[in-house]
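Values quoted throughout were computed directly from the atomic coordinates according to the rules given, and no laboratory measurement underlies them. On a predicted model such as this, the values are computed, not experimentally measured, just so you know. Cβ atoms are built from the backbone, for glycine too; each structure is taken alone.
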Structure I
């Protein structure tokens, strides 16, 4: 009997964070731990996954390096692979609306639960975002309603998928995992070394924001910027802010900081693969997001032993214990609420770090291998049928 085959359709399989990390870890688990022949339909796969002897990568071109332009090619290639292998018993995993195939849909984000906040953008950009959002929502609705088995990353996401008319018995919540060696609490010496490596000063508390800074301000950096600007006027406020993330709005925020004389208080780091170092060096992570299906960056910060403020509507917030409720921001986030919570944190910085330690250990106990095992187990219980 031929070995089982799984086909995973996603843009990228990398270890740099977000859904790319989750997809990478599932693919690695299938190939390495379960011994399954694994086919990746993608634009890019990182090593050592790409060279694994049981992994075959089917690279999809990305015109002008734009995911939106490549989306039809990814969907077409995924369907072509599924049509070839599904009649022989292969399982096919797609993400949301990225490829219409009626088997397994792993939902990392629900487009219909968020409309881009682009009122500040040009008329052309607003029209482009609106058109793109409508296309994504239509493809997502069609794919999710056709899926035989839906895996979601939080109960928040589960609720959003239920709202689309997907039957509850077809949905399984599987939380993300973590690499407990990469994301672990650091010693005072390691923290100072990380700050020196990043070129940060050693004498001022530093909070970090990790997220994209594009025209869609879903991550809430605008709220954080205004709250920090407000606090910076107070003589007692001695903290700096570092924003990690690329996007079209980075020059805008750099210009605003310069205009307000806050270039040294609000620093824009841009896209970086040094997130583990950033979290090791920081004193606090802030994620005032308007919509977050989960929030892996928050999860990673907590595993580093770092207090993490996040909007209470984010998926990861449902895992917070009641004793850390003061780290959960208003939904939607507001400047005044965030500023008030930041003042409270600064008044007991060491206490906050101490209080998150038990939660950090709980999160670190669930690895990526645990997540992948749970995913595989849930899928194995669902029927195998060739889908369209």
Structure II
């Protein structure tokens, strides 16, 4: 037990010092860390860990929704990192499936990029094809993929961002007419929520599982309901209701009808609508990303042969400054809707447009 504890501390120290990753002492080990313990005597372990840390500093930038078909060749430790922006309130969902006869174990970890470090957000179980997280902050997140040592094989990855809460008004005719920050009372205050226009008596819906924390009548909001979301620092505010159909302390499920849309409070005499707000311990926040109705579909990606090397047919510029010469040999790691993600001879990963490369006859290492 003592030796295992010391080993865990050593692994933690190595990760923090080499990768600038913030870890919470005492938390359960991730599958990636468990595997690092398992290969303690492997001669390539240090290089495998170094790759896992270094790749976070040179991620490929992507936009969601996103899809890639990938292949990890054998021969040396490799990893791939994808950086994307997520808005506070979005739920980011991943689907990672290994394909073909060779099904490598791939460790998937999500990090939040900070000014000078990376905060670990979550780790996927290696037997799970679907995983995701709620973005509690707007910012840059990184998905790191790394296969086990001496492994190779194909996989398919899809990433999509969707609202983390349900839409708070029933039916398909409701529409958002006023958003966060709009002027109110001739500019004396700003709108702290969104207004959803709907016919009077349209059901107002619980946007998440939770507990009704207040049911009130009076003031600007008229008939209001507050719903404390289960497991999250969020309180949902429903205002201008015609009727309240719940009581304080009641537990509700996502999709339950909790009230009916109206025009009470300072909306009296105006068009019926639901004022929907979200509050945290720090105050009101913009609800739009939490409930937005439009979700883009994942782009189609045509399969390419990733088991053969690529060769540049013309020079390309990467990072807005570095020129990669024509005839440079590349190792393909993935194909997207627009280009290859490929490895240069020095290990750097670049985006190579389809029109800039041709397939070489040399095969990459497969094991």
Structure III
């Protein structure tokens, strides 16, 4: 088992190439809508007698696949394309507006009245910083099968872009089968395109179906890698057991795998099995979107010429920055990435 290494000059060379990366993100684009509530303005509803919470500010960010786009843009990726769908609704308008602000093309983000724009509505007490101020979340999701004609439009969109991009990131966020963008048919088409287009980098992340992908790089967490889709709090995976299961999964997938291990970092398959330590951070953290930020960093590094272990280091560096940003969609800049490398090196030598 090897240990990863990444020098600062090598990281700097990757960062300099980030602007040349052309990346398509295909998957479930959500809208993260934060409602910042001022409790001092609370009123009593005349009709119900219940508290009427007063929203003092609304903040909208691209979520799920959009979180990947946000991180790619913050790191300096040159050309970004969104492939998927939104509803023909106000949430879809806000999502597209936010993506355009990031410089991401939405030409292949199809609008349809047959779907909702998936939305995470996040009310929070603006006087209480960090996660302590969050109220219960309200989710809007599509719970019916994605129409066949829409699935075909998505497949055609990806196929039409292959000559214009260097990498494809697949983000399968919706847990219900065939109710999101990455249906069985879309997944099968992606895997076939990966075989037919070996020059392109294909990278997949999925909440429930990561083990079904073939011929594309996958990023399962340690529990998914051993087949435990519903881990309980406190569950752990012994490294020897993880490596054994990962080797079997590598054979089935027929492509490299990047396994996330929380505070233990990553385990990467190719060309040799390598342990990639993360950065230890202190203080309160918000792990929401950490996997998406790791994906953005790793894929950009691979596009810039990194090997798999080096790309995992970059992914870990980015995630260690974003988890320290509370009550927002965290991102990392190239300058922060270079600065965080110093901490990673110090921790490895201590």
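I have 20.6, 71 for Rg and Dmax of the Cα atoms in Å, for residues 104-287 alone, calculated from one of the structures I, II, III. Which structure is it? Label of the originating structure: II.
Taking distance in nm of label points 7 Å out along Cα→Cβ at positions 168 and 304 as the criterion, the top structure among I, II, III is II, with the largest value.
Computing distance in nm of label points 7 Å out along Cα→Cβ at positions 144 and 248 for each of I, II, III, which one ends up highest? Don't jump to the answer; show the numbers that get you there.
Numbers: I: 2.5; II: 4.8; III: 4.0.
That would be structure II.
Rg and Dmax of the Cα atoms in Å computed as 25.2, 76: which structure among I, II, III? Answer for the origin of the read-out: II.
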